[in-house]
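Throughout, read-outs are computed from the coordinates displayed, never taken from laboratory work. Here the structure is a predicted model, which is why all the values come from computation and not from measurement. Cβ atoms are built from the backbone, for glycine too; each structure is taken alone.
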Structure 1
Amino acid sequence: MGRTGLRVSRIGLGTLTWARDIGEREAADLLKAFWEAGGTLVDTADVYADGAAEHLLGRLLGDLVPRRDVVIATKAGSVPDPDRRVDCSRGHLLAALDASLERLGTDYVDLWQIHSYDPVTPLEETLQAVDTAVRSGRARYAGVAGFCGWQLAKAAAWQLAAPGTRAPLAATQLEYSLLQRGVEREVLPAALDLGVGLLPSSPLGRGVLTGKYRGGAPPDSRGASERLAPFVAPYLDESAARIVDAVATAADGLAVTPLQVALAWVRDRPGVAAPVVGARTARQLGEALSVEGLTLPDEICRALDDVSAPVHRYPDHDWSTL
C-alpha cells in the first residue's frame with residue numbers, strides 16, 4: 001500500500017450495500033468466499049447503512065473469519081446530517097473511530113481513512129486526529145478518501161514533514177475505471193510522488209463495464225432501481241457505450257468476460273494498490289477474483305487506453321512535445 005509495509009490482496013471487498021441491499025446471509029457468503037480465495041482487504045465506513053454495515057462485518061468476523069486474516073479499512077468524517085455533510089474536527093473523528101471499533105468488535109482497524117475534505121476544519125486539526133489514532137494503536141495506518149489532487153498533496157506532504165512524529169498517509173480512495181479516469185489528471189501523479197497507494201472505488205464503472213446495460217437495464221440491476229438509477233445514469237451515454245463495446249471486443253478475443261477485462265485494466269494501472277469491488281453475489285465476486293491469473297496483453301491495454309482517454313488540456317498538456 002503505497003510506500004508502507006501494509007500488504008493487501010490485489011482486489012478488495014466493498015461493503016457499501018451491506019445491511020441495506022445485502023442481508024446477513026448474503027454478506028456471510030461473500031466474506032467467506034473472499035477469505036477462502038485469499039482476499040484480505042475489506043472496505044467499509046461508519047456511514048454505510050448508518051453504521052449497520054460495520055456492525056454486520058463485526059458479527060461475521062467473529063463467526064466466520066479470523067480477525068487476524070482481514071485488513072479492515074473504514075472511514076470517518078461524513079455525517080448523515082443534511083445540514084453538515086462533513087465533519088473532520090478532531091472531536092468528531094476520534095469519537096467516530098471509537099464507535100466504529102465498538103461496532104466492528106475489534107480494538108483496532110488496519111486502515112482508517114478520512115472520508116471527505118472538510119473546508120471548515122483546519123486540515124492540521126484533522127491530521128492531528130489521524131496521528132492520535134495511530135499513536136494510540138486504534139488505527140495501524142491512515143489514509144483519505146474523496147480528496148482532490150491539491151488536497152491530497154497538502155495532507156500527504158504535511159504528514160511527511162515530520163518523520164517519526166506524524167503518520168504518513170498510506171492510501172487514498174477515489175472512483176477510477178475505464179469510464180472515469182479523472183484521477184489521472186492530478187490525484188494519481190500526487191499519490192505516486194508522495195508514496196500513497198490508490199484504492200479505486202467503482203472500478204467497473206458502477207457496473208456498466210460488465211456489459212449488462214448494452215441492451216437496456218436488467219430488472220434486478222442498479223440501473224433499474226429507483227434509488228440507484230441516478231448513480232448509474234451518467235455512464236450510459238454514447239461515449240461510455242463506445243468504451244463498453246471496446247471492452248466487450250477485447251473480452252471476446254481473450255475468451256474472458258468484460259468484467260474481467262475492465263477489472264484487470266484498472267488493477268494494473270500505476271499506483272493502484274487494490275480496486276474495491278462491491279459484489280452483490282458470491283458468483284459475481286468469484287468472477288472478479290478470477291482476474292488474479294489474468295494479465296492483459298500490451299496491445300489490448302493500449303487500445304483500451306486510446307478509446308477511453310480523457311481530454312486533459314492546459315496546464316496538463318506537455319507542450320514540449322509540440
Structure 2
Amino acid sequence: MTLPPAILLMGPTASGKTALALELAARFPVEIVSVDSAQVFCDMAIGTAKPDRETLARFPHHLIDLVTPEESYSAARFRDDARAVMGDITARGHVPLLVGGTMLYFKALCAGLADLPQADAGMRAAIDSEAQARGWPALHTELAQRDPETAARLAPNDAQRIQRALEVLRLTGEPLGAIIARQQAPAATHRLLSLALMPGERALLHARIATRFDAMLAAGLVGEVEMLRRRYRLDASLPSMRCVGYRQVWDMLAGELPRAELRDRGIYATRQFAKRQITWLNSWHKIAADCARFDCADPSSQAKIERAVEKHIGDK
C-alpha cells in the first residue's frame with residue numbers, strides 16, 4: 001500500500017521557512033506542524049518568532065504552546081506527538097507540513113532515537129555545580145577524553161549538550177555515540193518529501209539574523225522575559241531559558257551581561273545556532289533520505305518548491 005504524503009520543510013533560523021509555509025498552506029491542502037523546540041513553550045512568543053493570533057486563526061499550527069516554561073519537552077515526546085498529529089491530519093484528507101529548525105526533532109521522527117536514560121535531576125545538578133566551579137570548557141575537555149566523537153561535535157560552551165553527554169556517560173558508562181549507533185529507524189508512516197531552505201551566501205543569512213533580533217528587541221523581548229520571571233518559577237538551567245535570545249536576556253537581567261552587549265551577544269548566539277543547523281542539514285543524507293536544497297534568497301525558489309509539493313501531493 002502506498003504511504004500517504006507528508007512534507008518536511010527545514011532550514012536555519014531566519015531562512016524564511018514560516019513565510020514559505022504560509023504560502024504553501026494558502027495554496028495546498030496542508031496543515032502546518034511546528035518542529036521548533038522553543039515554540040512548544042507557552043507565553044514565549046516574541047523570542048521564538050511564534051506566528052501572531054491572526055496568522056494562527058487563519059493557519060492553525062500544531063505542536064505549539066504545549067508546556068509551560070517551567071517544564072521540559074523532549075525529542076521523544078515530539079516524535080510521539082508528531083506521529084499522532086500526522087495521523088489525524090491524514091485522516092482528515094490533508095497533508096502534514098512539518099516546518100522548523102529543530103533538527104534533533106526531525107531526526108527523532110525520521111531516524112528514531114537511541115535508548116538513552118531519562119534525565120537525572122541529581123546528576124544534572126552535580127554537573128552544573130562542577131561547571132560553575134571549573135567552567136564548561138573544562139567539562140568539555142573531560143568529555144573529549146572519554147567520548148571524543150561526541151565532544152568533537154560540541155562547542156566548548158554548549159552547556160546543555162555537554163551536560164547531557166556527561167550525564168549519559170556517567171549513568172551508563174557508555175559514550176553517547178555508542179548508544180546512538182545502536183538505534184533503529186521507526187517504521188515509516190508517511191512518504192516524505194524533504195525540502196531545505198539554505199543560504200547561498202552566509203553573509204545574507206547573518207544580515208537577516210541581525211534584522212530579526214533587532215525586531216525582537218523592538219517588539220519587547222526584554223519585557224517578555226521579565227514577565228516570564230514574574231509568572232513562573234524559572235532558573236537559568238531550564239530548557240526554556242536556554243533558548244537563544246532568552247538566555248542572553250536572562251543573563252542581562254541577572255547582572256551577568258551588560259545591557260550594552262545584549263544585542264551583539266544575542267546576534268552572535270543566533271548565528272552560532274544557525275551554523276549548527278546548517279551542519280545538521282549538510283549531513284541529513286546520513287540521517288534520512290536526501291533533501292532537495294533551495295537558496296533562501298533566490299526569488300525562483302518558491303515556485304520550484306511549489307512544483308515539488310504539487311507533484312508529491314499529486315502522486316498520492
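Below are the figures for this structure:
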read-out	value
Label whose coordinates, when helix-only ellipticity at 222 nm (-39500 (n - 2.57) for each DSSP H run of 4 or more, over all residues; to 500) is calculated, return -16500 (choices 1, 2)	2
Given 1.05 for Rg/Rh (Cα atoms, Kirkwood Rh), for residues 130-185 alone, calculated: source structure among 1, 2	1
Relative contact order in percent (Cα under 8 Å, 6 or more apart) - highest-scoring structure of 1, 2	2
Label whose coordinates, when Cα Rg over 2.2 N^0.38 Å, for residues 82-241 alone is calculated, return 1.29 (choices 1, 2)	2
Structures 1, 2, by mean count of other Cβ atoms within 10 Å over residues 50-57: label with the highest value	1
Highest-scoring label, criterion being distance in nm of label points 7 Å out along Cα→Cβ at positions 90 and 122, among 1, 2	2
